[in-house]
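Presented below are the structures under discussion, each in the form of structure tokens.
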Structure I
Amino acid sequence: MRDGKECQVEKEFPFIPVTHTKVFQVDHCITRVNKYFFVDHRNGTVVCSACNMLKNMNMKSIDRAIDYIVKKREGTMFFDAMVNMDMAMEPNTNWGNISWLEEQIEKLKEEKEKYL
């Protein structure tokens with residue numbers, strides 16, 4: 001809802017030579033393996049399926065573009081904190097805690113209300 005129905009890479013970086021699609025997905029800037037940011041809306045960015053596939057194939061320009069978009073949208077401090085937590089590779093011990101997960105769901109619902 002925040003990003004609309006358009007590829008943010010195409011919007012911000014139209015000069016990157018990609019044949020964009022009209023199939024949209026949410027890319028996790030920090031991998032979904034990291035359970036701290038798995039459900040954090042600030043970690044997700046709408047991109048087309050072509051950009052998402054190319055990022056997963058390690059096309060550096062797409063990867064850097066998404067990093068730039070998240071950093072611009074969420075701020076350098078938050079982005080750097082996400083990257084540092086990801087590099088530490090510490091497990092999220094709350095991941096199996098039902099009350100923590102319910103709290104995350106409530107945060108997502110509150111965020112969704114901002115865009116309705």
Structure II
Amino acid sequence: MVLTENGKTKALQFNIETMAINKPELWDKKWRMILFDIPKGKDKEREAFRAMLKRLGFMQYQKSAFILPYECKNEVEYVSEFFRLRPFVRLVEIHWLDDELAFKEKFGLV
């Protein structure tokens with residue numbers, strides 16, 4: 001396997017054990033939701049991925065959906081590649097949730 005220059009930069013930027021998501025002073029009022037549908041046979045990877053999302057500060061929205069109010073694209077790409085789950089993971093940016101008040105409280109945004 002050979003890393004591209006961009007890949008080398010990302011590999012140097014992140015360490016899976018010390019990775020953290022920056023929490024900005026001002027919230028941009030966007031939610032980031034991770035959706036995943038990981039096939040059977042990858043149970044260990046799925047559980048490790050879930051545990052990593054929780055460690056990074058994501059909250060579980062549904063069984064295979066986690067939410068965070070901060071920019072996290074690079075970190076999610078890195079983690080999904082690290083666990084070899086990239087084809088099964090989606091990141092979406094949401095401007096409104098019908099139940100966002102509960103999550104605003106949980107993340108201390110109110």
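Given that helix-only ellipticity at 222 nm (-39500 (n - 2.57) for each DSSP H run of 4 or more, over all residues; to 500), derived from a single structure, equals -15000, which label among I, II identifies that structure? Structure I accounts for this read-out. Matching task: 0.95 is the computed value of FRET efficiency 1/(1 + (r/R0)^6) of positions 22 and 86 (r between Cβ atoms, R0 = 35 Å, to 0.05). Pick the structure from I, II. Checking each candidate, the match is II.
Comparing mean count of other Cβ atoms within 10 Å over residues 38-45 across structures I, II, the highest figure comes from I. Comparing mean count of other Cβ atoms within 10 Å over residues 46-53 across structures I, II, the highest value is found for I. To which of I, II does the computed value 17.2 (mean count of other Cβ atoms within 10 Å over residues 70-77) belong? Value 17.2 for mean count of other Cβ atoms within 10 Å over residues 70-77 corresponds to II out of I, II.
A value of 36 for relative contact order in percent (Cα under 8 Å, 6 or more apart), calculated from one of I, II, originates in structure II.
We did not get these values from a lab; they are worked out from the coordinates using the rules stated. As the structure is a prediction and not an experimental result, all values here were calculated from the model. Cβ atoms are built from the backbone, for glycine too; each structure is taken alone.
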